[in-house]
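Nothing in this text is a laboratory measurement; each read-out follows from the coordinates by a stated rule. Predicted, not measured: the structure shown is a model, and the values here were computed from it. Cβ atoms are built from the backbone, for glycine too; each structure is taken alone.
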Structure 1
Amino acid sequence: MFKIYCPTYKRPKNINTHKVISECIYVVSESQSEEYKKVNPDVNYWIVPDHAQGNLCRIRNYILDNSDVKKILLLDDDVKAFGDREQMNLKNYSSDEIIEWVEYAFFMADQFDVHFFGINPAGKTDFGAYRAFNPFSFRAYCGGPFQAHNDSPLRYDEDLPLKEDYDMTLQQLYHYRKILRFNMMFIENDFQNLPGGCQTYRNVEKENQQFILLQKKWGSKIIRQDNSFDASGIDFNPVLYIPNRC
């Protein structure tokens with residue numbers, strides 16, 4: 001048995017994942033719960049103490065520590081579509097199809113003996129990022145909008161709330177030598193434009209600080225900056241160089 005959780009913070013008017021996956025559970029702090037229920041009365045909520053919120057890593061760890069199941073999928077609260085890009089065609093999954101696929105994905109994780117899996121972080125229409133003859137990866141970054149924990153004892157680093165997905169990818173590889181990424185899948189959301197959530201503390205200075213902290217933790221040989229941008233572009237998303245034995 002698995003459950004799908006969507007932590008959400010200070011944006012009751014912007015949650016959307018329940019429209020794509022009806023069985024998702026929004027995780028909301030107690031002080032914000034009435035406002036969320038007023039705006040969205042017919043969705044599933046897990047009301048948690050206020051101290052569990054305010055930091056993405058903290059609330060994710062709270063979910064992992066307090067859920068009544070060990071198979072947990074963490075999704076962003078603003079998902080607009082989920083599906084696959086097989087044979088150069090986009091297919092948006094229905095809610096029932098998503099649930100069926102997630103069940104299959106956890107089964108695959110068991111078969112591959114991995115504690116963590118995710119999907120291709122490339123954009124929905126970025127067909128060039130999907131290599132049709134490489135449907136799975138075992139040592140590749142899995143982005144934050146979709147991260148699944150298969151009875152994993154590892155927890156997010158609360159000092160890295162803007163780079164938690166990179167850190168968790170590396171933690172899993174360091175401890176277990178492999179993860180599972182489904183390269184044919186995509187998720188579409190609007191995490192950079194909506195208010196609330198990580199936007200309450202995300203800015204250029206904070207992003208730069210987080211990059212430096214992540215690099216200090218894992219080393220400059222593994223965490224590197226993307227230098228492909230011209231002088232007018234800044235990208236604080238790291239490039240991961242994962243050694244053969246992480």
Structure 2
Amino acid sequence: MKTKKTISPALLFISVLLVNQCHGQSNVVYYGAHSNSISVSFVDTNLSVSAKASIVADLQICLSEWGKGELRLWNEGDYVGYIDNPTRCPHYPEDMEFPEKVVSNGVSGLALHIPKNLSDAYTNAFAFAAANSNIVAAAYEFVAFVSSSNFVALSSNALPDYVMQKNMSTNDIVETADEIFSDLQKQTYYPPSILGFYYSQRGPSVSNLWLHVPSSINPPLGMDWLPFPALWHEGKWRFCVWDNWVQ
């Protein structure tokens with residue numbers, strides 16, 4: 001598994017909720033292999049300045065590694081182009097599309113179009129994060145740890161604190177630790193989107209809180225992206241494999 005520098009979980013969490021003061025900053029995101037910049041345009045004109053900036057911060061988390069696409073110009077109705085990224089963002093839930101359409105913007109020429117359904121989803125996610133701040137902060141700490149060399153050096157006995165699987169006991173996980181580590185080390189893990197949290201009936205409880213942990217693997221023919229599942233259970237985030245889990 002490729003390892004990345006550990007990013008401060010507190011810094012990531014603050015950037016998503018935008019506790020810092022950025023009211024005077026422009027809404028701009030950077031994309032592509034050469035860090036091209038583009039403004040962001042919101043359909044919902046009732047969004048507060050802080051809400052817009054929080055959404056932009058989360059968009060940037062998604063684009064920082066995954067968003068290596070290029071700007072394609074065209075003329076189709078109200079849109080003048082799109083950002084050509086992979087078809088599915090690994091940070092987002094399956095039913096949510098990452099914004100790609102580009103509109104004309106009188107201030108900066110071009111802007112990434114943010115539809116109201118997406119900004120509404122972000123507004124709800126920020127409310128969830130505010131009500132569950134400890135759990136959300138723990139999620140960023142978990143991802144930062146599994147992205148670091150410290151996770152690779154974890155002892156077999158400590159692995160059950162980071163991994164669980166249906167019908168596998170703690171002893172089973174310890175006994176098969178080498179195989180589990182080998183599987184987990186094939187991916188590189190990245191900070192999640194605030195939209196990556198979701199509830200599901202899958203898991204050991206009636207209502208389980210899951211998280212899409214963005215990950216990539218580099219096979220011979222190019223980069224593959226996928227969301228890797230983690231579950232909040234007994235006060236910890238763990239990578240979890242459960243029957244009927246679908247990406």
(request) For mean count of other Cβ atoms within 10 Å over residues 180-187, find whichever of 1, 2 sits highest and give me its label. (result) 1
(request) Can you spot which of 1, 2 the value 18.6 was calculated from, given it is Kirkwood radius over Cα pairs in Å? (result) 1
(request) Figure out for me which of the structures 1, 2 the number 19.9, 62 belongs to, where Rg and Dmax of the Cα atoms in Å, for residues 68-211 alone was derived from the coordinates. (result) 2
(message) Matching task: 23.4 is the computed value of mean count of other Cβ atoms within 10 Å over residues 164-171. Pick the structure from 1, 2.
(response) 1
(request) Compute distance in nm of label points 7 Å out along Cα→Cβ at positions 28 and 172 for each of 1, 2 and report the one that scores greatest. (result) 2
